[in-house]
Structure P
Amino acid sequence: MTSAPRDSANFCYRHPDRQSFVLCQRCGRTICPQCQTQAAVGVHCPECVKEARASAPRRRPAALTAFRPTSTQPVVTWSIIAVTVLVFILQNLPGSPISALGVYRPQLTLLAPWTMITALFLHASILHILFNMYSLFVFGPIIERLIGRVRFLALYLISGFGGSVAVLLLSPDGGVLGASGAIFGLMGAFFVIQRRLGGNNLQILIVIGINLAAGFFLSGISWQAHVGGLVAGAAVAAVYLRTRRREDRRAQVLLVVGIVVALIAITVARALLL
């Protein structure tokens with residue numbers, strides 16, 4: 001008796017000693033159970049799986065695609081919130097010098113002018129930062145999507161700067177910290193934009209009125225920073241609205257720079273008198 005000739009087609013191409021009758025759906029080669037990868041239809045061999053993975057388009061993490069210019073995610077708002085929370089954590093570490101270095105003290109304006117901006121990222125308590133960051137969470141994404149990321153960042157920082165300038169003018173003694181000036185700037189900008197678009201301004205007026213009143217009647221709240229930020233934010237928003245066309249971009253930049261220069265001039269003139 002003679003044995004039947006062995007048919008190599010019925011043995012796994014990667015393990016010739018293992019008989020199988022299952023074929024790769026892509027290349028048609030025989031593969032044993034160990035070499036099989038389940039596919040949508042049938043199974044694939046290791047080489048075909050490798051080729052498919054190599055040719056498949058790579059998807060970037062959502063955190064990276066959010067920063068693309070075409071993305072609608074309000075990444076500037078989220079970034080400001082993240083930085084502010086991080087700074088608050090660092091503030092409260094034992095022996096941390098961040099508060100002492102970043103708080104804005106009008107008497108030291110000429111010696112530490114950067115504190116007019118760094119004070120925006122410092123907060124006195126957990127309630128302080130929660131209130132400001134919640135307000136930013138509410139207004140930030142709406143405004144950022146309307147005006148764009150760069151304009152939004154400029155609006156936020158200029159509003160905060162305007163709040164510090166108002167403190168310098170109206171309350172030069174003591175110190176101030178917190179994002180309230182910038183937040184009020186966003187509220188002022190939202191009011192200006194909504195009014196131009198024909199929306200109902202009653203709700204935002206009530207919000208602004210309540211928060212301004214709180215600054216006058218509650219201790220420890222700088223109403224001066226609120227007023228300064230509100231005025232600066234409204235002014236920047238007015239510029240944005242009047243220069244919306246592409247051909248007005250240069251004028252928009254010059255006018256916004258003009259607001260910053262005016263604030264700097266006021267700061268220097270007032271600081272020299274202290």
Structure Q
Amino acid sequence: MKNPKNYIPGIVSLALGLLCLNFTQPNDTEARGIMEKSREAARISGLEAVSTLKIYDAKGRERVRQTSMASREFDNGATEKRIIRFLSPAEVKGTSMLIYDYSEKNDDMWIYMPALRKTRRIISSEKSKSFMGSEFSNADMSAPNLADFEYTLLRSETVDGTDCWVIESVPVNEDIMDEMGFDRKISWIGKGDMVQRKAEYYDEDDELFKRLTATNVKAIDPSGKKHMALYMEMVNVENGRRSVMTIDKIQYNPDVKAEYFTLTYLEKL
């Protein structure tokens with residue numbers, strides 16, 4: 001996997017976003033610690049991948065997008081940069097997203113639209129919007145800032161044979177709620193590999209509106225300590241639409257070229 005135009009990594013950081021608040025316990029330090037470990041487990045020094053995104057409407061009609069990805073850590077792991085490029089079909093080919101995923105501050109996101117030959121920044125109010133027409137959001141393409149949420153450890157529960165912590169979290173203020181697109185989230189985090197197996201998203205009326213399931217968890221790096229779900233399905237329970245992201249090929253590569261993660265490279269076709 002040498003040509004980054006054939007790989008893209010925005011999907012990778014998808015398995016990290018959930019949380020909710022228990023008002024009798026403003027911040028559960030054990031829950032916060034679990035989420036910190038989950039975030040760290042999801043950070044990989046570098047990789048390249050090819051993915052398929054399938055989008056289904058309420059009648060089951062399918063649209064298919066092929067994407068490539070690459071990601072790499074910078075600043076001693078404080079920043080993870082990733083580029084996502086759409087390979088097909090023709091109407092989205094060349095559309096690309098560049099993400100700077102910071103540990104301690106708000107992420108930066110840019111999107112390049114080849115039809116307009118223009119790059120623009122994705123502002124905070126757009127992060128809750130749909131990622132390329134799917135049920136995933138732009139915010140799902142990066143890991144959330146841990147300080148933006150309050151956490152509560154609810155219980156332990158088994159998901160498909162995997163023992164998980166069930167953690168509830170909510171954004172600390174309305175601005176973060178608007179940016180993330182939910183008022184609270186419940187996550188099921190595998191105790192052994194710290195990978196999110198399931199998530200539920202609730203709106204301002206405390207109604208469930210989206211559900212994420214993540215399966216086919218595999219070790220990614222040579223140490224065997226970093227794992228990733230290679231299949232993710234997001235279902236919108238309100239409108240019946242769903243989207244499936246499958247990572248078809250993935251390669252650990254801590255030496256991905258730094259030039260790939262620049263605005264100049266983003267606009268290369």
Structure R
Amino acid sequence: MKVIVAKTAGFCFGVKRAVDKVYQQINDSNGEKIYTYGPIIHNEEVVKDLEKKGVEIINSKEELKNIKSGTIVIRSHGVDKEVYDIAHANGLKIEDATCPFVLKIHKIVEKEKNNGRHIVIIGNKDHPEVQGIRGWSGDDTTIIGDEEEARKFELKDGSKICIVSQTTFNYNKFKYLVEIISKKRYDINVLDTICNATHERQSEAKEIAANVDSMIVIGGKKSSNTQKLYEICSKECKNTYYIQTLEDMDLCELQSSSCVGITAGASTPNNIIEEVHTNVRKF
């Protein structure tokens with residue numbers, strides 16, 4: 001059996017940076033309590049390991065208001081301005097692990113909002129990254145995640161809008177939704193804020209999936225970028241499997257495959273990818 005592992009599989013720059021920051025805080029804490037605002041990344045194995053080391057997850061602003069000491073690590077997905085304000089007010093040390101590409105979007109939407117533009121965020125409204133961006137773009141904001149929402153989107157003719165994207169959104173889907181909105185009579189400023197790593201990962205996954213008998217996509221079930229990879233690969237290869245770890249995979253399903261492809265989301269540690277690769281190759 002031939003096994004092809006995507007070169008872009010696994011931790012992206014922003015995720016690695018965020019995880020490294022938390023482990024560095026653990027090493028430097030001297031017993032001081034460490035919190036993350038939301039799971040640092042969308043990978044259950046990483047989150048479990050951090051919890052074993054005493055890192056606690058804060059899931060809401062109300063919870064954060066009750067924390068009066070320690071270090072709060074801002075997750076890679078970013079948060080809205082109010083979270084920073086609460087942490088500062090409570091005298092907490094802030095370690096900002098927001099992905100630099102996400103921070104760039106925060107600055108863009110804040111600037112464009114102040115210039116009088118209506119902000120359109122292309123992305124999943126329930127994703128923490130999108131919620132964080134929404135916190136910097138103000139009330140004059142619309143979140144669009146699919147074709148139906150793009151077609152229903154309406155402002156008065158000539159309205160000034162700025163379109164940005166969730167960094168892990170499907171690149172082709174983003175272009176398609178922008179095309180729909182562009183046909184309306186608005187003054188549009190489009191900023192493709194999908195990060196290069198996401199675009200490269202999606203392109204490579206599509207190419208591999210189109211040339212294998214079976215495709216394995218590894219990542220957390222809540223990982224948006226992994227879900228997009230699975231969606232892309234499924235269209236190219238009918239035998240596409242979405243797993244979090246090797247335990248989720250029945251290797252017998254691969255017995256009729258002469259060539260297997262493997263890719264992984266940006267929050268998937270290398271050791272999990274290696275374990276899957278090794279066992280598939282042995283099989």
For which of the structures P, Q, R does the calculation of helix-only ellipticity at 222 nm (-39500 (n - 2.57) for each DSSP H run of 4 or more, over all residues; to 500) return -19000? P
Computing distance in nm of label points 7 Å out along Cα→Cβ at positions 102 and 254 for each of P, Q, R, which one ends up highest? P
From which structure (P, Q, R) was P(r) over Cα pairs in 10 Å bins from 0, in percent calculated, if the value obtained is 6, 23, 24, 13, 6, 7, 9, 7, 3, 1, 0, 0? P
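Computed from the coordinates by the stated procedures, all read-outs in this text should not be read as laboratory data. Since the model is a prediction, treat every value here as computed from it, not as a measurement. Cβ atoms are built from the backbone, for glycine too; each structure is taken alone.
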